Each structure stands twice: as structure tokens, then as C-alpha cells.
Structure 1
Amino acid sequence: MAKLTKAAGRGMLVALVLVACAAGLSGTALLTADDEPESPPVTASVSGSGSTAQKGAMDAWRADFYRMRPDLRVDYRANGSGAGIREFIQGKTAFAGSDVAMRPCEQAQADRRCGGKAVHLPMVVGPIAVTYNQPAVPDLKLSPATLAGIFSGRITTWDAPEIAADNRGTRLPHTGIRVFHRSDDSGTTHNFTTYLKAAGRWPYQPSRKWRGSGQGAAGSTGITEAVQHTEDSIGYVEYGFASNASLRTAKVRNASGQFVALSPESATSAVADARIVGENDDLVVKFDYLTRSRDAYPIVLVTYEITCAKNTDSVARAFLTYTAGNAGQSSLSLYGYAPLPPDLVAKVRAQLGVTS
């Protein structure tokens, strides 16, 4: 069990003094015989940072884990996949949330930080929603080529022939499209551009840094707010953020020719045939953006927790064991995410040394 930090100890001391002062001023005892016993004090804590895509899942996980283990605290700062990887390498955190696997140079640095192997543990499927604010088009449909044209800046108006072809019979307004993209180092951007490269006509290489057209906004929250408050706009953001903000999301055509609405079920379907491409117990996955499953929503990401394979931090291991377990996975659809397919989650649990 990790030791209580000095800072945490000082905080608890101040809290106890304040409570005692309050009790003295009121002239009443701090507890009576009928009072419920207080929660045990936090005795150990751990921190992670990174992916904003998994922030909703992480918030829910942390709250539920605290209910189960009020003596343990898990902190998570959603500052983007790139920043999370950097902080993990620097030894500032016990784990990093990332929507993309580390680059070879980052992997080497992370291995040195761990004194062994740093591994990627898939933890949640995060569907990427194409969100838009165009009241005249309540049921937008977009093909991969049209998406690539919009986000590269080649298609600039809502009534462009390409959009009209995807939405036959729909009256489209002759207004300009305002494109929003992530301004920070983003795993969501990497996954979105990987999809566009594989399925559309994207002129750039996939990257965590945006190379297309439009206006930047920081983090998933920034994209959500930008689209929410800007008419004629379009952007990409994780489904949980779009759902919480009641943003419209486009149906996207998959390789079978079907325009599929985004849902936890259609996202899990897209990841069902994912392959493990990592080595030596590293669970980096690759999935087919051109899947021909008729009910698969094609723009998805698998978000990882990056940690040391020989993780000696008991709090971090307990928390990750919980997130990969039945309790952690079963509630994900409530927050706009999708659980891992059964075969993949079994591999994650095996890596953590648990079976449920």
C-alpha cells in the first residue's frame, strides 16, 4: 500500500482542526451515538493523465471505485494523449490515458522509465462522433470521401454536390461550413485521420497534430462547445461529449454501403475483429476501418491505459483491475462509450492477473 504523502497528511490535519473548531464553537460533540461512522481517511493515492476521450469513463470509474474503496484516491487530469504520455515518461504519473499507441521513441523512453516493459492496456471503446450544428438538416448522412472533403477544406458549403449525393431528397442550405478540429496533441485526431486516410481521400498522413482545414479548439470540451455555439459548424468528438451536449451526430457510411448511426452497439461491432499487434504482452490493437459488417459504425478508437508491465503501485493495479472487470465495463454505455469485446477484455484481465 502506498504511503500517505506529507501534503495529504497536512491536508487531513487542517481538515481535522477545522472540524474540531466547528464542534467547539457549536458546543456539541463531534459525533453522537446515533451518527453514522465516518468514511475511513484516504491512506493512499495515485494519479494518471492524458486522453480527453476517456474523461467521462474515467470520472465515472473514479467515483465508483471510491465508493468501493474510500481509503484510496485516484486522480486523473484530462490534458490530451500526448501530454499524458509525456508525463508518464517523466515519472509524474502511474499511468497514462492514450487513444493511440506510443511512437517507437516514446516506447523506448517509457521502457526506461519503467525499468522494464511499458504496456498498452485497451480499456474502453470510444466512438468518434461527427457532430454538426445545422438546424436545416436534422438527419445528416456522410460518406468517407465527403468527410475527407469537408475536413480537408475542399468541400466548403452545405449544399455541395457531394453532400447532396449523400442526402438525396434533403433540402440543403447554401451556407458555408465552419470546420472545427482539435488544436492540441490528440489521439482522437490521430484516430480520426487514420480513418479518413483508410476510408476516404485524406491527402495527409495520420497524425496527432491536425493538418487539415478549419479552426482549432482545445480538447474534447473545446470542440463540443465550439460546435454547440456555432451554427453551420461541424467537428469530431467522442460520443459521450456529443451525447451529453445533445449535439446532432451524422450517420456515416461504412464499407458495406450502409449509413450507420452511432451507438455503443454499433461501435463495439466495429471492434469485434480487432487484432493484437503488440509484442511481449503489449496489447496494442489494430482494427479494420473498412469492415463490411452492416451494423458497424466505422469511426472508433480504442483508448488505452499505459503503465508498467511490472506495476508495483498497489493502488494503480487495484484501480486498473476494477476498470477491466465486470463492474467497470458494464456501465460504459451509460456514459457514451462501448465496452471492450469479450475476447479483448479477457486478454486485458489476463495481463493484470485477474479473471473477472
Structure 2
Amino acid sequence: MRLLITGGAGFIGSALIRYLLQHTPHHVINLDKLTYAGNLESLASVAEHPRYHFIQADINDAQALSTVFTQHRPDALMHLAAESHVDRSIEGPAAFIQTNIVGTCTLLEATRAYWQGLNAQARAAFRFHHISTDEVYGSLGAEGRFCETTPYQPNSPYAASKASSDHLVRAWHHTYGLPVITSNCSNNYGPFQFPEKLIPLMIIQALEGKALPVYGDGQNVRDWLYVEDHVRALWCILQHGQVGQTYNVGGDAERTNLDVVHTLCSLLDERLPRAQGRYQDLITPVADRPGHDRRYAIDASKLMRELDWQPQENFASGLAKTVDWYLANRSWWERVRDGRYRGERLGLLA
């Protein structure tokens, strides 16, 4: 099988590619624009793999996509290319509209043209797997979880752009018959994550002795999913998921942001104590994000029941592995900080 992965130099995409090359016999074509969050260093371990091929291209470039389909003839596509950071979407929503909505439309049309040219057997076997987020559902109250039938109510420009892309994928299935599957995941964490996201940002800020900014009262709740559990779920969904269906992927690990930061501080205190004081002394409340959703939680029972997937990491084990990775790979995140992101606050309206 030949698998085309869009956004394969990103955090989840690179984890997926490493997993596929290690655990399956398939060929992987990685198409990535290499924006600020795309990092080929995350794929250094597989860069010379005989079943791996990298193409630098934009999903908005219809001609480039057509060439990729013609030359590489994929049997399935996993679409992860996206602008993904809420704070950046508040500062500059246009890039999210262009990539997540227009880019997905361009990719769908290129895929449809390719798919329609396949023979009947190849058309029936082809899959377009669209990877999305639980943020499309909006904000939960104190009770309940998102399921696959939860109405969409996106609250940030990022979430709205991903909701739009989900609807496009659904429409291409119902209108044109394109064999699609969609998955919506909770917050991912783990090795190689770009340090604008909460967990790597807190680890790195702590190691540099800088303030650990916690938005508002720190009581916003997220459901955390270890990235390697997520990519196992993605591969399971691609192989066994039912065409036209949606599957929610979550780690059953609800934590407030403040709890996450305190846990990270405790792990760092055990592994690399500060010369003076504790890491939690660096925690600093800051103004909340505009429109900050209060709580997310995923009901992944459909995926568990129908496709027999289970997370292998709980939050304690996954977070410990993550902290250990950042401690052992300082050179990786120092190069990221030197080049494109230095921990500055994003997403402020003024």
C-alpha cells in the first residue's frame, strides 16, 4: 500500500509516519509545506528509509497535488495538514481559512479527480481519512462528553476553520461518493511537539527558569491524548473504519490546565531540581485567552467498541515519558526556539 500523508512534518503527522514505517510494510509519501511548525528534524530517524519519500508542497497548489497523485499513485490519503494553534488563529485568522478550508477543498478536488480515474477495484479500496479536532464541538459544561453526534458549535477561528473542513469532507462523500472517514481527537501531547502548545511550552519555560503563564484561573479542562496512542488509532480507523463515519479519539484524561502545570513541575522537581525553590514558584497567572472554551471531554466508546482500540498510556505515564524526552532532547527544542518561536504570548486582541 502507498499512503499519502499531508502535514507529515508536523507533530502528529511525523509521529504517524514514524509509526507506519516501524510497524507496517507500507510506503509513505509525506507532503508538507514546511510552515513554522513543520520540522523535518522530527523525521530524521526515517529520512533515509527506503519506503519514505518527502515532497515539499502546499495543499493549496492544485497542480502540485495533481503531480503527486500522478507520480505516486496512493492507495489512501491521511489529511493532517492544518494551521492548528488557537492563539495564532485569534491574531491572524486568514491563514487558517486559507489552509484549513480552501486548502482542504483543493485537496478534495485533486483527490476526487485522481480517484475517479482509478479502476473499480482501486476506487472501492481507496480511503480519504480526514483528521480533525474536538474543538469543533465548542465548550462543554461541567458534565457530559463529546460524542460523534454532538452538534458543532466552534468558538475560535481555528475551530471554525476545522469545522468547515469537516463539513467539506462530508459533502464530498455525500455528493461525489468519495470514500471518506473523519476522526476528531482531543488534545495531543508527547515528544517532538512544537513549543507553542501548553505542555512543551511549560516544560521548556521551566527548564529556562522563565515564568509559566497560566491563562485566567487555570481551571479550563482538556482531555489529554498521548500522541502515539493517537497515531495507533488513526491507523486502526484507516484500515477498519466504515466509510462515511466519524470516530472520536480521546485519552480519558481530563485535567485542568493548572493541574497539568503542577504535575509537570513535580516531575521536573524529581528529575532536575532547581538550585533555589521549586518549579511551581514560576507559575504566573496571565489574562485569559479571548473566548477560551471552558471544558472539552471525548467519549471514545464508539472507536473502542467497533474497532477495538484502547489507549496504552495513562496521563501519568504519558506525561512522564514526555518530560523525559524533552530533558533528553534539549538540542531539538533549542533549535526550534532559536529559529521560529521564543515562547512569546500569542492571541491577544490588543
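FYI, it's all coordinate maths here, none of it is from the lab. Computed from a predicted model, the values in this text were never measured in an experiment. Cβ atoms are built from the backbone, for glycine too; each structure is taken alone.
Match the computed value 27.1 of mean count of other Cβ atoms within 10 Å over residues 124-131 to one of the structures 1, 2, and report its label. This value belongs to structure 1. Taking mean count of other Cβ atoms within 10 Å over residues 196-203 as the measure, the highest value among 1, 2 is held by 2.
Out of 1, 2, which structure matches 2.8 when distance in nm of label points 7 Å out along Cα→Cβ at positions 60 and 92 is calculated? Before the final figure, lay out the partial values.
Details: 1: 2.8; 2: 1.1.
Going label by label, the one that fits is 1.
Among candidates 1, 2, the computation of Kirkwood radius over Cα pairs in Å that gave 20.7 used structure 2.
Figure out for me which of the structures 1, 2 the number 2.3 belongs to, where distance in nm of label points 7 Å out along Cα→Cβ at positions 188 and 284 was derived from the coordinates.
Numbers: 1: 2.3; 2: 3.0.
It traces back to 1.
Each of structures 1, 2 was scored by relative contact order in percent (Cα under 8 Å, 6 or more apart); the highest score is held by 1.
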